[in-house]
Structure I
Amino acid sequence: MIKVIYEDNHLLVVEKPVNILSQGDNTNDKDMVNLLKDYIKKSITNLEMYILV
């Protein structure tokens with residue numbers, strides 16, 4: 001679902017699909033913030049994440 005363009009220990013660059021919200025709203029639809037959190041949680045435990053658009 002997430003197309004990774006570049007990834008290292010400090011940076012993750014992905015392509016945001018058109019039909020996915022950037023951040024959540026009251027509809028509870030999938031959003032990039034939560035998709036990225038889930039993606040990163042699978043590989044990193046202590047994480048501080050900042051989203052840049």
Structure II
Amino acid sequence: VIFCVGETLEQRERSEAHAVVESQLKIGLEGLNAIGLEKLIVAYEPVWAIGTGKT
């Protein structure tokens with residue numbers, strides 16, 4: 001399972017990126033057991049960077 005997380009440009013500009021990703025992880029991984037964690041890949045890709053070539 002690949003779980004993708006990332007913030008929008010607006011969230012980044014408000015210095016909220018860390019809090020947004022932390023929240024996404026907490027909500028998305030809630031209730032996941034050890035077997036699920038073994039099969040998990042977390043991918044960080046900011047929404048604002050998808051297809052833009054910006055870094």
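Every number in this text was worked out from the coordinates using simple rules, so none of it is lab data. The model shown is predicted, which means the values in this text are computed figures rather than measured ones. Cβ atoms are built from the backbone, for glycine too; each structure is taken alone.
Summary table below
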{"item": "Among I, II, structure where distance in nm of label points 7 Å out along Cα→Cβ at positions 5 and 21 as derived comes to 0.8", "result": "II"}
{"item": "Test item: semi-axes √(5λ) of the Cα gyration tensor in Å calculated as 24, 14, 6, pick one of I, II", "result": "II"}
{"item": "Top of I, II by relative contact order in percent (Cα under 8 Å, 6 or more apart), largest first", "result": "II"}
{"item": "Parent structure of the calculated result -11000, given that helix-only ellipticity at 222 nm (-39500 (n - 2.57) for each DSSP H run of 4 or more, over all residues; to 500) is the read-out and I, II the choices", "result": "II"}
